[in-house]
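Participant: Structures for review follow.
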Structure 1
Amino acid sequence: MTHEQGAGPLDGLVVADFSRVLAGPYCTMLLADMGATVIKVESPSGDETRTWKPPVYDDRSTYYLSINRNKKSIALDFGNPQQCRIAREIAAKADVVVENFKPGGLAKFGLDYESVRATNPSVIYSSVTGFGNAGGAGLPGYDLLVQASSGLMSLTGAPDSPAYRSGIAIFDVITGLHTAIGVLAALVERGKSGRGQHVESNLLSSALSGMVNQTAGYILSGRVPQRMGNQHPSIYPYEPLPTADGDLVVTIGNDRQFQRFCTLLGAEHLATDPRFALAADRSHNRADLRPLLVDLLATRPASEWFELLTQAGLPCAPINDIRGGIEFATDLGLDPVVQVGSGERTLPGIRNPLTFSETPVGYPHVPPEVDEHRAEILTWLSTSHPKEQQ
């Protein structure tokens with residue numbers, strides 16, 4: 001059984017994907033894009049994201065379609081002994097297993113790490129949970145719960161607004177990325193030692209790591225970060241600023257940039273004003289600086305300022321909707337939309353952000369229907385050998 005896309009960097013790797021929803025499937029899709037053969041093991045009713053509508057594409061959930069391309073599906077009822085045996089055979093012959101059941105949830109089916117390792121000693125077994133396998137083992141791992149409990153929502157919104165969630169399930173995505181990194185690192189180590197291992201990740205730990213300067217700021221200074229709207233706690237200006245016809249995001253990251261910015265605005269005196277000359281002073285005196293910048297930017301529309309600042313090498317950006325974001329990436333030559341699948345079965349998708357000079361990623365297969373590849377997977381099981389026999 002092959003991925004049928006040629007020599008991607010993970011060509012020849014077999015991944016048994018026992019995960020569902022977002023963090024695990026996002027991880028395994030990235031591996032599949034890079035050439036791994038990913039076997040998506042679903043319940044007979046399928047991954048629940050198949051039912052998350054709207055929006056839809058040909059009546060299929062776009063949520064499901066966004067994270068399940070390049071995979072092969074088999075539906076198995078673990079409560080059925082014969083079908084559970086098939087799941088164990090898949091795990092025994094895979095290079096990598098990815099699962100996001102509650103801690104201990106797979107032990108009764110013989111699909112936990114210890115059981116799989118007994119038949120597949122070199123397996124890289126990756127477990128994704130919401131809150132780890134200690135005191136949080138019984139907590140459901142939904143991204144919004146982690147956004148709330150980690151502190152992210154307390155940082156999102158205006159100072160006088162309610163706490164807000166991120167516009168995407170940000171910690172599911174970050175955890176999926178962390179999980180992919182862990183799997184790849186374990187594969188490198190296995191190449192040196194020949195041994196498998198258990199790689200564990202959880203949404204809350206990924207959240208605390210992913211909030212970088214905010215979590216570090218607290219543990220190092222003792223100050224609890226607060227909501228600041230679109231402003232940055234340590235850099236100014238670093239926010240949307242109004243122009244003659246709309247907002248433009250301006251991000252001035254150092255003193256040299258601020259000097260050029262002031263020159264472009266025709267306000268060189270601001271760069272030498274002791275309240276604003278240094279980055280820390282600009283942050284401290286932002287309430288004084290902001291209205292001065294707003295008055296200066298009010299003389300031109302956002303599009304003109306974008307051109308002028310960009311030509312001067314100063315970082316700024318328009319505030320786009322999703323369509324505008326894709327069009328902007330297209331204008332920059334990033335080709336963000338790719339064609340997934342071939343022949344009569346194709347659909348558009350978002351490009352994998354990685355490029356490889358010698359082993360490119362590929363998009364040969366549309367996301368599978370439930371149990372679409374049962375016959376192919378069963379044939380592979382009957383003709384291949386368990387890992388310990390290879």
Structure 2
Amino acid sequence: MDASTVTVEDLDSLAVRLAEVESYLHLEEKRERVAELERKSAEPGFWDDAEAARSLMAELSRDRDDVQSVEHARESLADARAALELAEEMGGDEELLKEAASTVAQLTHAVDEMELSSWFTGKFDHGDAIVTIKPGQGGLEAQDWTFMLFKMYMKYCARRGWKVTVNDCPAAEVIGIDRATFTVEGKDAFGMLRAEAGVHRLVRISPTDDKKRRQTTFAGVEVIPVLPDDIDIEIASDDIRVDVYHASGPGGQGVNTTDSAVRVTHLPTGIVVTCQNERSQIQNKAACMQILKARLYELELQKREEELDQIRGPKHAIGFGNQIRSYVLYPYQMVKDLRSGVETGNVEAVLEDGDLDPFIIGYHRWATGNADYTPSESDAE
């Protein structure tokens with residue numbers, strides 16, 4: 001932020017936004033809840049029920065983080081005001097103005113993050129996520145596009161500081177990958193990433209076409225939550241078939257020399273889950289079962305309450321007319337989200353550096369009614 005542009009009005013605007021965040025987060029209630037949970041955690045026998053104790057400690061950690069984040073923001077806002085006032089008293093001191101600008105920039109980012117988190121009211125929004133990417137229309141090009149998206153999300157998760165476990169990412173025969181499934185652990189991972197669920201469209205000059213013609217390809221992204229420990233999905237051993245095979249990674253290289261990759265088929269539903277990241281069959285089977293349980297839970301929600309749209313959005317064919325976002329590399333360069341209207345001409349920052357926050361934050365602002373946007377016919381082109 002340019003030091004010369006920081007004004008009292010900027011600080012007043014941030015103060016208003018911060019007050020709204022406090023209201024969204026019910027901060028006073030959370031302070032009381034933190035005190036209550038701290039008392040409980042200190043009681044004798046608290047850890048006798050380990051599962052219940054872990055759940056309460058996780059709640060304590062989330063609530064404490066929210067309280068501390070707002071309190072730190074309040075302190076930063078006061079520091080920025082003091083620096084700006086002192087700079088004016090000293091006739092526009094450049095160093096103090098730079099200090100105020102730096103504080104305001106950091107504070108704006110912090111308020112953005114808190115505001116975003118306050119919108120996450122779903123049961124699983126603050127938890128971890130399982131992401132699956134599959135090729136759609138476009139043949140070999142779609143498999144390459146799937147790999148490009150996979151690398152983009154790896155970069156985005158790294159930017160966010162999230163832990164990623166790649167469960168399955170087999171190479172395609174010619175180019176790209178057949179699919180990718182990975183688990184993301186971190187603050188608000190599911191809430192953030194559910195913005196990515198849907199069909200992603202790529203327009204570019206085909207790298208496999210000798211005539212260098214323009215090609216449109218598609219890939220589908222599915223995002224489901226990792227189920228917390230207090231949700232137990234029972235799966236009868238007779239209902240699953242477990243197959244093992246040799247693991248391989250992107251580009252065709254062998255992951256290891258043993259038959260450690262695992263494919264679990266749920267016979268009643270036909271759901272198939274494969275995992276090959278771990279070194280042993282036992283670990284890969286455990287990862288498969290975690291993903292299978294999450295998908296069965298999602299299926300049960302759909303059957304009982306028809307709430308699938310709240311978990312991952314409506315299910316569409318991975319092709320023309322269903323895309324949520326377009327990535328155009330030729331004849332011009334642009335990435336545009338067709339729901340929120342957020343767009344950028346810096347395609348490299350998105351695909352190569354994983355700079356997805358403007359799109360994800362823009363989607364959630366749009367989805368929660370904080371932006372007025374109606375897709376036009378030109379957006380679908």
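Read-outs throughout are calculated quantities, based only on the coordinates presented, and are distinct from any laboratory measurement. Keep in mind the model is a prediction, meaning the values are calculated, not measured. Cβ atoms are built from the backbone, for glycine too; each structure is taken alone.
Participant: A value of 1.3 was derived for distance in nm of label points 7 Å out along Cα→Cβ at positions 113 and 137; which structure in 1, 2 was it taken from?
Facilitator: 1
Participant: On to the next question. Work out relative contact order in percent (Cα under 8 Å, 6 or more apart) for each of structures 1, 2, then name the structure with the largest result.
Facilitator: 1
Participant: A value of 77, 50, 43 was derived for Cα extents along the principal axes in Å; which structure in 1, 2 was it taken from?
Facilitator: 1
Participant: 1, 2: which one has distance in nm of label points 7 Å out along Cα→Cβ at positions 273 and 337, as calculated, at 4.5?
Facilitator: Structure 1 accounts for this read-out.
Participant: Matching task: -15000 is the computed value of helix-only ellipticity at 222 nm (-39500 (n - 2.57) for each DSSP H run of 4 or more, over all residues; to 500). Pick the structure from 1, 2. Numbers along the way, then the final one.
Facilitator: Details: 1: -11500; 2: -15000.
The correct label is 2.
Participant: Sticking with this structure for a sec: From which structure (1, 2) was mean count of other Cβ atoms within 10 Å over residues 185-192 calculated, if the value obtained is 13.2? Could you put the intermediate results ahead of the total?
Facilitator: Numbers: 1: 13.2; 2: 21.1.
Answer by label: 1.
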